[in-house]
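Structures incoming, each one as structure tokens.
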Structure I
């Protein structure tokens with residue numbers, strides 16, 4: 001492989017800038033810059049010099065031998081003073097060395113995958129950790145990066161391999177003294193595994209919402225205070241407010257961190273029989289977004305009904321509580337009364353949903369689990385039939401095994417890599 005290099009820290013003025021070099025010539029390249037290198041995995045202060053012998057900068061040098069680095073290759077990291085000029089000077093020196101080239105986006109992580117240091121799910125976890133904006137996202141991404149999906153997948157795989165080996169043995173050694181097919185305990189375990197995979201796929205939907213963010217729609221009749229409430233939640237004038245009913249025509253979105261969870265609040269058009277074509281489109285869009293949202297906050301004045309069915313955990317509050325006192329929970333976006341209680345209720349509902357999140361966090365993971373579960377269901381159904389052909393059952397089990405292997409990247413990953421690594425920066 002080529003030896004690659006790139007700035008691993010953010011570009012721009014900073015206290016420290018980290019230049020990473022990975023590949024067979026990494027240590028040689030570092031020696032040409034820094035002279036003698038410190039022992040592996042120990043920091044050493046060195047003066048970096050260019051090809052003419054002129055000093056460039058002082059740097060902390062860290063060397064990692066093959067098999068003990070992020071990429072699995074020989075790696076050197078140079079921690080320079082974070083000036084643009086220093087970084088550019090070191091960059092030019094490395095670029096001029098034979099056998100070295102600038103890394104492509106995500107190439108360090110891709111090499112880590114190819115060298116078996118990370119599995120595909122861990123790579124996705126790393127990408128999510130880099131993009132994490134809230135505490136819940138950070139925890140979830142780090143759990144995946146630490147190998148939680150791979151460990152679960154390996155346990156599922158072991159159970160499946162045991163059953164598949166018995167079926168394969170009955171095929172390959174049909175003339176020998178081999179048990180015919182599977183015993184009832186193993187068949188029951190396959191059925192339980194199919195249910196477990198299906199449950200994990202469903203729980204993955206909650207984890208995906210933590211990763212991508214929850215949507216909370218604020219709905220109600222025109223001029224009920226939806227936009228004012230959104231502005232209060234956002235702490236700024238995100239939506240236009242007016243005494244004229246029907247001011248909001250499109251959906252206004254505000255993203256924020258709520259109790260450690262990523263939440264996007266949606267201010268929607270007032271729900272009523274519209275008087276013009278533009279408002280009708282706004283109401284239709286409001287209804288579509290409200291139905292698709294994870295949670296709805298219904299602002300009501302009196303006993304009015306809304307043209308939208310609410311779920312059991314949707315939150316209904318009395319609007320404009322400063323002007324219309326009454327019983328039950330009320331909120332006023334204008335004065336802020338009841339807003340803290342409302343935020344607490346929203347956070348409680350979303351935390352309950354997030355608590356049911358599984359270890360899988362992407363649609364790709366759910367699809368792999370779904371395929372494995374469906375294949376196992378077919379195998380169990382066939383095994384329950386009298387005289388079922390074991391060759392077809394074996395094919396079902398192999399299909400389930402292949403689906404599980406795709407979860408961590410053992411098979412069928414090439415077409416995914418470009419999409420995954422497109423989100424990485426050059427130095428990662």
Structure II
């Protein structure tokens with residue numbers, strides 16, 4: 001490493017590495033903005049709040065939380081939960097109230113010393129299933145982004161052609177680029193795709209005036225049993241994700257006092273998810289892409305993330321800048337998500353090999369069956385089950401997690 005975790009950086013290096021982390025953070029945040037609903041002004045204000053939450057979370061984590069160079073971004077598992085809840089007809093208040101409750105659950109688990117007990121529930125096979133579930137349950141969303149229902153046939157053709165061109169290019173860039181350039185694979189694709197789409201169909205910026213500060217918070221707490229249970233399950237998966245991100249980077253860097261770092265990091269993640277739920281936006285999680293960026297740049301200083309987090313907060317204060325940063329066509333976002341979910345599936349297969357989690361047909365069934373149950377629940381028609389539990393039953397991710405836990409610990413329990 002050129003710079004270690006607690007090394008202070010010279011101004012030039014601080015600016016260079018800070019800009020690198022900022023570009024990466026922009027790519028992470030902007031690919032989740034499409035989940036916003038409402039008027040153009042409300043969508044713009046949603047993006048402002050999302051940028052602010054992620055900027056503050058990253059800054060506080062680096063200075064007072066886990067104190068490691070990890071990017072904070074909107075949790076993909078919460079993206080799955082929000083989209084599933086919207087599809088089942090749940091209200092925004094019920095969705096984001098559930099996100100706040102999920103954040104409180106993380107705080108309770110960390111302060112109560114319950115993290116080790118939760119971790120024991122999740123075997124290597126369960127974690128592999130969770131990685132696969134996030135990718136598979138986002139497939140319908142990716143399809144609708146690349147091929148929007150109200151788009152013209154020309155836009156659908158563009159989406160197909162861009163998919164077949166961009167995917168191999170991203171694979172090549174990810175495999176052959178080195179150093180700072182490697183971490184720019186996603187931002188480069190976002191920029192090139194947006195330019196190509198603009199040339200073909202014109203640019204469309206959200207020119208609405210940002211919503212009033214009176215809409216800063218959700219209008220009130222709303223309890224919906226099905227939505228709440230579905231999000232609690234999502235937060236158990238988010239917890240496993242957060243633990244994995246912090247512990248893997250800590251092991252890579254040989255950091256000390258990892259138990260304290262982990263507890264502080266989980267507590268701050270929980271607290272900022274409460275804030276995110278109150279504000280009506282997706283909650284943050286520590287992203288696991290950081291080790292790859294650090295390995296390629298040989299800079300593991302946590303202070304390198306301070307400029308990027310401050311810039312995210314500055315962006316949040318400028319509606320015009322947010323409108324520009326989020327003016328990425330849904331088609332391009334869909335292709336980026338397709339690539340990212342492909343890498344997630346690849347990570348699950350790699351983990352399956354490295355942990356030797358599957359050595360028999362019965363163990364393989366503990367992976368295959370939850371995936372099929374998840375897809376069935378994700379695609380089932382609405383109105384089959386009572387409305388009070390429909391948000392849970394129709395959430396493919398939540399049902400997949402429930403199934404894998406039942407298979408591992410009850411139905412198909414093998415030798416421990």
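Here are the numbers:
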read-out	value
Structure with the greatest value (metric Rg/Rh (Cα atoms, Kirkwood Rh), set I, II)	I
When relative contact order in percent (Cα under 8 Å, 6 or more apart) is computed for each of I, II, the largest belongs to	II
Label whose coordinates, when mean projected area of the Cα convex hull in nm², for residues 49-152 alone is calculated, return 8.5 (choices I, II)	I
Mean count of other Cβ atoms within 10 Å over residues 41-48 from the coordinates reads 21.9; which among I, II	II
Given 4.8 for distance in nm of label points 7 Å out along Cα→Cβ at positions 33 and 233, calculated: source structure among I, II	I
With helix-only ellipticity at 222 nm (-39500 (n - 2.57) for each DSSP H run of 4 or more, over all residues; to 500) derived as -22500, matching label from I, II	II
Structure responsible for 0.65, with FRET efficiency 1/(1 + (r/R0)^6) of positions 9 and 105 (r between Cβ atoms, R0 = 41 Å, to 0.05) calculated and labels I, II on offer	II
Of the structures I, II, the one that 15.2 was derived from, the read-out being mean count of other Cβ atoms within 10 Å over residues 185-192	I
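Every number here is computed from the coordinates shown, using simple stated rules; none is lab data. Quick caveat: nothing in here was measured; it's all calculated off a predicted structure. Cβ atoms are built from the backbone, for glycine too; each structure is taken alone.
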